[in-house]
Structure P
């Protein structure tokens, strides 16, 4: 069993604090190589960064990290066909998806091809009426409207029947990243790093990143054909804001090429050259330089909201809009839609939590929660929140006319996607697929008990998980060491996300000098802390409306607490201060 940090076996939120391992000699070598404190060396070593790799990790460049697009199976065929469409000025349909990755990859491909002279028709299916991915009526309609090439982005790899509607009428190119169980549809090119036959090793790319590589390959093909002899080549780097947004919101690992794509994409976001993104940043009063957190928790939910509870293509249209006035109006509508989505989500979440409490108490390995008329646009979000609270794979479904349709989210080490596919293959589900951490499915509601029993048996080892996930801590940081300079050093490891999680530090024996609720609904606590040597540190705790952590902070007093927190540098005009973003606490 892993050694606990500061002896915390059960914190106020029910978690053990355990060390994230790092080789001490490697950590010292990394710190020496970049002239940094040893704790920074430990953070890099824990992420598998060797001393010679540290400078590139801290300054990720696409020139070094970007792979050859031709490494992806059938990419050259796809690029040559896209180049042909450009040279002939063809009408191209871009068929996308209603989530952030779908909107971003659709906007990227539409903007790229329009800039090169193609007439482009973007299409996003309606979540409720058409469902996910290509459907035969929509494909037929695009062909009838004159499309000679259909590019499917973030979808299509399993759409055999739907894409058959284009046969003999239009060529089809797929730019996807979802796993496929068998061969792809018989189309001109199916580019997907997660195809069984693909040997590129680029499994962690989102669809927008695949589309970006397709744009790179297409420019290369056009260059070989002499197309740019009298024309200016497009600036592909201006598309990286879309790639960064999609990579973060689709929860791709922020390692390797993804780290470089997001780091460079954030620089493009900071320039605010895309009116739709600029409007969302202004509307939400984002004054600081953009971060992966802002992409994932501020921009992403608003772009996603339309596909969940409103017009499916509104997010895509916002990303393509060039008129700042129109973009502001769309951003305001998305913000309102997001508030509506939050209200719908809150109602479903309350009912789901109640049902999950009972199932967790009964020892279920998987939580399967179904409700009449639960909105299909929020069940995935609710599944994620249930999973976080109970540390169990969670599947949440809305029931309509006897059919349960839903989404599942899993925990590390529990392959939910494989279990859902197995349930479908066993005849228990009408539809089902996914990957280890997420899945989608539908089944006859009358068979809910049988489906639940199958998932419980298939993922029985999940029943052995603790009720709350361990909190991985990377270092003990006294109050005196939590300086703005050190916080800046930590920030250099960003962008943070899966595969490069933001470090969590243990702050030993801290006393709460003052604490107060802030914000519209009082769900945030601002506290001022003091360490044993008298050093002061400001802190904030989000999602703290209730529970033992908020109670302990508000109680304050002389009794010291061990605190777990992320350390961030906060800027106000010309001053920089450190702030602890609190996650957990334990009696010292």
Structure Q
């Protein structure tokens, strides 16, 4: 339910805050006082577009905030799907700057306008005399039947399995497409795979071969420099090792004079040993380094094979060629063995479809049982509101495939996310007239009362969001208005109802009564709202009955209406 609505800098409202009760909330006031402005502000946190030209102060931003209790509406999944923090008391906020930029928040987390609208539609249902498109929507009509059928768990189970089935069907089609393509390209894939397999590639082979070829191509220079280094270190008459040995002899003669020199002598001997090892390694590498034209040609040939394969397949490394080889192997396997996977998935989907058909049959049976009750209760409620000659017929049809091939080979019922049923409401408000789609045979006022009767029925069977009626009582009066008020009063037993009305019979039914008025302060007009106490309600309803200066009879009549 909507607990609190805060409006800042919108139209004639500079700053306004309203706290609503849980039952039937009444909003009254003179035409033009700002009741519709309040609804307009509320629509902003439900995701509607806004223009800064509607701001009270063009230099400040507009901020609308609504606080909702949402524990009964099973919205945790919605919050998880949209990566939002779920709270039983949730705050929706909309900020619109003077330059038209808009920001939306749910529990202080920024969201886009579509997400705000999707959540808002689950929390508030605004219904006006002219907003009757919903009643003609097949999805809404099916929702009415499902609400009365009370098979939420069955429907949720069906939809979960239906989503999995549709994913399986998509996967099957992808497998078939991939298999057909693989079969068509099998020879080509096999040729490419054989070529790569014959090459017997390894991941680091290219790098090793390139290094080896570089060494073979520069063998002469490598040997010359290695021999020169070996000569300077060990073979020359003044080689480094000979010089260091002589230095060692000099230090040995001095050890007796200074203990530190002994340590230096040992370190020098270690350096000589290390240099002899280095010289030996240089000699070994020099001896292994040979000019081998045959090996160079062999390495060149192998590298040419690798380079050609990389160029052909537009890759840069052997690792990528090996990945491609594995992909080709998978495609070949798919072409050879893909039919087995397809047949296995087909069998599973056949089983899943039969289970769905069973569940869809149960849904249809439940709906069939619910239809007569809906027709009876809606017509009873309409009769109470002065539409005793109305007639309502709910048709339950089963979707059939239009494909002749399907009709010849299998069950022709078409499964949808809701089962196999199509629901159609046919209506007439007048005796002796043919039933037809509701938008074609009912006036705005009649459709409003029809919607009210349907919403009251749904509210008895499921948790609806807050519903707002915006002057849907236009065109009714007297006892009919009293009956409309009683229906709203009953509706408010199961959900929060906010009603904008000009009828005293309806205003008197409210648990809470809010008066919207204009307040002229200096050169500026403001829209204000206040919750009326009992005496103020008597006076307001008396004014609704007889004008601005009600007499005692009007006041007494108002007291009687208020009970």
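Every read-out reported here was derived from the displayed coordinates using simple, explicitly stated rules and does not represent laboratory data. Note that the structure is predicted; figures quoted are calculated from it, not measured. Cβ atoms are built from the backbone, for glycine too; each structure is taken alone.
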Have a look at P, Q and say which one yields -12000 for helix-only ellipticity at 222 nm (-39500 (n - 2.57) for each DSSP H run of 4 or more, over all residues; to 500), as calculated. P
With relative contact order in percent (Cα under 8 Å, 6 or more apart) derived as 22, matching label from P, Q: Q
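Match the computed value 7.8 of distance in nm of label points 7 Å out along Cα→Cβ at positions 93 and 301 to one of the structures P, Q, and report its label.
Only one of P, Q returns 7.8 for distance in nm of label points 7 Å out along Cα→Cβ at positions 93 and 301, namely Q.
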Computing percent of Cα pairs over 18 Å apart, for residues 213-332 alone gives 70 for which of P, Q? Q
Test item: Rg and Dmax of the Cα atoms in Å calculated as 43.3, 138, pick one of P, Q: Q
Using Rg and Dmax of the Cα atoms in Å, for residues 269-388 alone as the calculated read-out, with 39.9, 121 as its value, let me know the right label among P, Q. Q
Of the structures P, Q, report the one carrying the highest value of Rg/Rh (Cα atoms, Kirkwood Rh), for residues 29-244 alone. Q
